[in-house]
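Once you scroll down, you'll see the structures, which are given as structure tokens.
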Structure P
Amino acid sequence: MHKLLLIFLLFSTFNICAQDANEILKKSEEKITGIKSSYQEMMIKIVRPKWSKEMTMKGWSIGEDYFTSVVLSPAKEKGIVFLKRENEVWNYIPSIERTIKLPPSMMMQNWMGTDFTNDDLVQRSSIIKDYSNSVIGEETIDGLDCWIIELIPNEDAAVVWGKLIMWIDKKDYMQLKTQFFDEYDEMVSIMTGKSIKSFDGKKLPAIIEFVPLDKEGNKTIVERLVWKFDININERFFLPNYMKNLR
């Protein structure tokens, strides 16, 4: 966890601002990308205009390329396993006792019925390498002073978004809000971090709320109840033929 406090100055040139925006983003990304492994227990709430649904699950990860989770509740979906192996996605469905590798045609389908797609969890672009950035302002969110950083994709970057605007707090470099824009500069979704807690010495939002603006009344809320870092994890957890054994 980074303990250095970056002092924000008023800069006279765009190049200096851009350089400092890059440093802020690096420190923010390292809070997550610097994690070698993790274990988490979470509650996911899917909200729709006429109904809502809650799921609990637990999951394990190694780096950014390996992640697996198993549903604990509700009973109807208990035992469903999701596995990400680099660019591959696998599901184990206990009701039919089958392990399925998702084809590319299914990558844009919603993950576990949420507002995230399977592709969102697999294709993670680098906000450092794929975007140019600049500090465009400051704002206080929930009592935390934040930089507002605009990210514009580089011409050769294979990214989905036409622009990102991100709020990063000045003390702990937490990403507290991100606005996602399409290629026509229309804002299409907002992701907000809330309920700041300390997990294994890392100060991070316990709740992530994702709202797609083109679907009125829809949102997905992810609440991390337990989050442990840099622990020993059996690598078998990330093998397709082991998915049915996860509990």
Structure Q
Amino acid sequence: MADEACSLCQDTGWVLEEIEGRSVAKRCPCYIKKKNPILFEQANSPKRYQKCAFSNFEEHHPSHRHALKISKQFVANYPVQDVGLLFQGPCGVGKTHLSVAIINELIWKKSVPCYFFDFRELIRNIQNSYSSDSPMTESQVLAPVFEKRVMVLDELGARRTTPWVEETIFYIINHRYNNKKVTIFTSNYIDSGEEDEDQREFYFKKSGFDKKGEDTLVDRIGTRLRSRIYEMCKIVNIEGDDYRKKVKQAGYRF
């Protein structure tokens, strides 16, 4: 049995509302109800993270509380602000959780088209598109990256850049920047802004990075790309221990 047509819009998706003596077309609630699940499916979020929300984000460090507050403000202010976010910090401190929680909130509460891409996966998909037997062209791979209003690029710097990778990512990021498309980044690599090695070591330890000689973000993606990202994003540093490691270790029984 076919579903009955919406009594408000007769399945057109639009309703007329009288505002100050004028008839203004607005989206019918039935359109939003149908659209949001589709946007959620199209967002490409990893299945492991699809249920991430602000409500189930666990705070284990003062910086977690600050990052959660910034994330909620981002959603509340969107689309008035066109500045993205860059979550920086060690592995397992909740960067991806907050990023996916943001796009989930934007989809379900504001019907915003969003997209999630792992940095390494994006590069690999672009490279694979050059193969003669690839099912997708480069333009098809990049279509959602260019078109979606909000994009998460996870694990920025997880793969060392070559001149080709740096140029390709700069092209993508610059395109979104010029078209005022908001981008949210996560990275395990932070930037001290210090050239002195002792100062860099101090900054790493303060931020949870204890490995001597740890790369900075600029070491991984290059100066030009880092400069563009810093121009288009608010930096949010998250500190703490690797929560995933703690949970895994606690789950072992001998």
Structure R
Amino acid sequence: MKYLFPLAVFTCFCAFANDKNPTLEIVSEHWPPYIVQNTKANNEVSGVVTKKIKAIFDNSPLQYQITTYPWARSYYLAMNKPNVLIYSIYKTPERTPYFEWFCPIHAKTPVNIYKLKTNSTDISRLASLGSSVVGVLRNDNSHNYMVSNGFKEGENLTVSSSEENNIKKLLKGRIDAVIQSRDALIYRIQGSNFTIDDFSVGFKLHKDANNEHCMALNKNSDPAVRSAVKSAFNLWLKENA
């Protein structure tokens, strides 16, 4: 089916007509089931949210490529390199000034603290975790949240480059708890001898924060790229209203 693009989108098409394959670099992390790095499928990135990203940009004049890295690297690239867009990212006051934001691309996804039921740690509130060890992902929102609340790396925080490593440590009893969304935890324990029924769920993080999935574009990106991203996002919102 052919779509009639708004004038703003047509203008972007014209702006790119004389350009040599303008490219938007899209980065993310492996966060199943929202973003899935399929190592057995030519490294294609899939997942519930990735499908929406592709729907947004397949109808834009931008050439784009999606690549997954550990979260810290993806965030660094998006912070420091023009024409780089990152997803899924929560919009927080600390992050807001550095990006142009496009929200939401997916509904809110709360994250909670989880432990194995065989572990005696009290995970009902943050204050009860002081003497426990919690696994977090390097430089992600939950890592920053725990540090801002007095937790220290090497004492009651262990930091990994992937959530899969945190899950392995939890299942082996090397740490007491992890911070996950329910769907991500279910996905990540597939193939183990554990099910979601083996876990207890504790308090929810970021109660007052916006947990919507967003995409964020480096603030120093080319104006034509910024305009094209904005037009593509707004068109997608209209089509899915």
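If helix-only ellipticity at 222 nm (-39500 (n - 2.57) for each DSSP H run of 4 or more, over all residues; to 500) comes out at -14000 when worked out from the coordinates, which of P, Q, R was used?
Q
Once volume of the Cα convex hull per residue in Å³, for residues 89-160 alone is calculated for all of P, Q, R, which comes out largest?
P
Thinking of P, Q, R, which structure, once semi-axes √(5λ) of the Cα gyration tensor in Å is computed, gives back 32, 20, 18?
Source structure for this number: P.
We did not get these values from a lab; they are worked out from the coordinates using the rules stated. From a predicted model like this one, the values you see are computed outputs, not experimental measurements.
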